[in-house]
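Please treat every number below as a calculation from the coordinates, not as lab data. Note that the structure is predicted; figures quoted are calculated from it, not measured. Cβ atoms are built from the backbone, for glycine too; each structure is taken alone.
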Structure P
Amino acid sequence: MSLVLGIDVGSSSAKVGLFGLDGRPISICSRSYPTQEPRPGFKEQDPELWWKAVVEGIGAVTQNVSAKEILALGASGHISSLTFVDSSGKPIRPAISFQDHRAVAEVNALSRRIGRERLEAYLGIDLPPAATWPLPRLLWLKKHEPSTLDDAHRFLQAKDFVNLRLTGEFATDVSSNKGMTDFATGRFAAPLFSALDLPGHLFPPVFRPEEVLGQISRQAASETGLPAGLPVVAGWNDLNASALGSGVVDEGDVFNISGTSEHIGVVTASRQNGPGLICAPFLPGRNLLYGVTCAGGGSLAWFAKAFGREIKELLALAESAPLGSDLLYFLPYIEGERSPAWDASAEGTFCGIRSLHGMGHFVRAILEGVAYSLLEVFELVERAAEVIHDPLLISGGTARVRLWNQIKADVIGRTVATAENPDTGALGAAMLAAVAAGRYPSCEAAARGMASTGEQTLAVSASTAQYRELYSLYRRLYPNLRNWFEQVYETRNHLRRR
């Protein structure tokens, strides 16, 4: 048997998967890690815990196979969680998570200093202004922690840090560094860094995602049990890897990658964009036009943790709540929001609470609120895209929740289908490894040979009609509360400074 290994370094857990060359999962293991909040709005993770989770996952999935059967390894990971390491590869501070909003002031400063049009010229992509992108965080560090930039040898994305531990090589890929690379040229945006007086020497060498960057080192072999010399590819960001692992590679294919956050969008053949959306390179001649939120599955996980309940138990309660949750609404902005508002001051909110509402109403309101937020983004995608096909393919951790899939189908008004293997980040990374091993001639061929679609869920027309009426009320919540959100955000920051 010939196998490939895929790793997905997520924002809440690392998944390691061992796959056959037909995409069949041989073994999957997930290990979680915490996110620390040293100050309100500051979100950080310990990169050493990423590595610990990956080592444990590799040990679990390879214990019953011969290492000689593994052809290559690929990794994917969440992005915009910069890790600063010294020349030995040791982190010099915690990684700043993608959910961190400390750099709001730097976003405004960047807009004044560079401007959005000039920024697009530097980056080859129009990025909505947000504190979640790397540049504002680097400017924040320059002002508040200059020693970090002075002492660092490289900054790395999450999967790049894991690759460093596996191979000893400092490396990245161009697609995982939105906001720091020029997508028009595929190179590091050195002129932009120079204009901002930021240290460009910290950026690592760039590889294609399916290109071998190194081999398993002797040190990593002793820690993981993998054979020294096993090829390791550069890998991809979680969005691209998950899209590939879902099999969405043709123009018009639509996807919802559902995890801590939510990505929803379409594969396009052109570089069209839309307000609040991102259009980024994917495969040759293909781009991903999409929006990304801050807290999809993260909203349900937060609620379960806050009230000390198991998610399975909460979902059972939601099953008994009526469509529309008796007009209880939830804005899933517990970490601020990205698409389409791009507003760090946005607050998670329950609206319309009455004494008739029980726990099941609150849980269903979360599921519906996340679905409404996806519809708000998808409407922009539909207006901007030239071609859109059914079904909407859902992958990721919450793709296993049938109730949520039905709610999404009804709210969006489209047939949804789940990926046969919802762990598409790890599978997409394994596909890159299969290409590097010469078992597929291209990433597209690997996707067609290794991805498959599972259960379909049809939209119920009567439910869709009801949801569209309720959605019109949802759409009014954020505009009506925006000024209040800003006041709360400013007050919170004021209290922090006391």
Structure Q
Amino acid sequence: MRKSGILLPVASLPSKFGIGAFSKEAYEFVDFLEKAGQSYWQLLPLGPTGYGDSPYQSFSTFAGNPYFIDLEELVEKGWLRTEECENASFGTNPSMVDYEKVYLNRFKLLRKAFQRSNISKKPAYSTFVQDNAFWLEDYALFMAIKVKNRGRSFISWPEDIRLRRKGTVARYQKDPAYTEEIAFQCFLQFLFFEQWYALKNYANQKGIQIIGDIPIYVAFDSADTWANPELFLLDEDHLPTGVAGCPPDYFSATGQLWGNPLYRWAYHKETGYAWWIQRLSLCFQMYDVVRIDHFRGFDEYYNIPYGDLTAEFGHWEKGPGYDLFAAMKKKLGKQQIIAEDLGFLTPGVKKLVKKTGYPGMKILEFAFDSDEDNDYLPHNYDSNCIVYTGTHDNDTVVGWYQQLKKKDQMFAREYLGIRNARDISWDLIRLAMSSVADTAIIPMQDYLGLGNEGRINIPSTLGGNWAWRMKEDAYTRELAKKIAGMTRLYGRDPAKSE
């Protein structure tokens, strides 16, 4: 069935308190998606973020981001007062997230809510802690120690707990200096998941499925790396022997140095990929469809010596290939996955994507380089793919077109059958919607016709990213009607298909 959806990070929703959240605005956006005839809401990763604010560098692959907890619901519960929330400073620009102010003030309010909640007496909380102990115990302790160490990376902690010496973890968990903070971290996760599942259930009842997003790698400074060093290529001091990235190419003369620890794939294979199956199992509870970033890394991954300042001197090594997905399918059954297969694709990764049967991604902003053999031009698609105008890492369509070379602008206009680019955003949306791709996903900024003031992220840069927020009055009834019309026209309206 042909379907379509909208890409919008939770952080980019409007809200009263500095950053998008699981608040009434999120529910209103679901209503907007329904009115617009959409089938999907695609998100960015929902994990807790740290320095740099990137959702692709999270303190845990299992935990949720406390920034997204709806404060107004805590007011309704009597755990916060309205004036406490309204008097807190979250920044002055409603179109941008001020992460420093959100960090400094949101946690103060959440701590007040925790102190007033008497949460330990609630059966649902006890059940949550017990059911999620396999990751929550380590994560809560990790965050408690990090808070006490003023946010420093675990690699700078005292050696006994950094290396998790025998008996040390249990001693820290019982230490009165950490017990309240551990309980607070568990409280935050309980609230996150309680509110998230309520929102997801609401979306599903409206016929909207959620597309989640997970990075292939975990952050080095994460509970995952600290608690499970055997899963990664680390030395005896728990420092990486190699880190992730991409080699030099047309876009970067020195390559991309991501810095994530690499997987010890031989160990994962010995365990039947138990950790990966746990990870994906939770993802399939949280989302209806899971997009896995950097899918190429399962075929081959780029290993850069730890300590290098650039990615120039790495080398390729073989990944687990189809073996991981065979194990996953055996344990979890058939699940909906999107393979992020962008960039230079070797025959090996093309073969892997084909064998899994997962749809890959097509980006229209990559299509117009005056080359008619370009795989991203719609006449080269087969139906088993997801077409996007652009992603969170790209310019908006308006910004992209303005920066195109003149000859590529001419080629784009000729391909689109237009004389001018006054409505280039909708022209490219129409091309995506009319393509043979089973699914079309459009970033919300392109429906709004925004320029690069609406860009989410510029890769390999630090600061100013992940901050764009949609204006409160942006998702109007008129816009929903316009989107619904195009959705029906190209056979992507689920109601019309039934």
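Assign the value 2.3, calculated as distance in nm of label points 7 Å out along Cα→Cβ at positions 165 and 421, to the correct structure from P, Q.
So the calculation was done on P.
For distance in nm of label points 7 Å out along Cα→Cβ at positions 53 and 157, the calculated result is 2.7, so let me know which of P, Q that is. Display every interim value, and only then the final one.
Working: P: 1.7; Q: 2.7.
Checking each candidate, the match is Q.
With mean projected area of the Cα convex hull in nm² computed per structure, which member of P, Q shows the largest figure?
Values: P: 21.9; Q: 23.5.
Looking at the calculated values, the largest one is Q.
Given a value of 2.2 for distance in nm of label points 7 Å out along Cα→Cβ at positions 245 and 389, calculated from one of P, Q, which structure does it belong to? If you can, show how the numbers build up before the last one.
Values: P: 2.2; Q: 3.4.
Working through the options, I get structure P.
Could you figure out which one of P, Q the value 20 for relative contact order in percent (Cα under 8 Å, 6 or more apart) was computed from? Display every interim value, and only then the final one.
Values: P: 16; Q: 20.
Attributed to the structure labelled Q.
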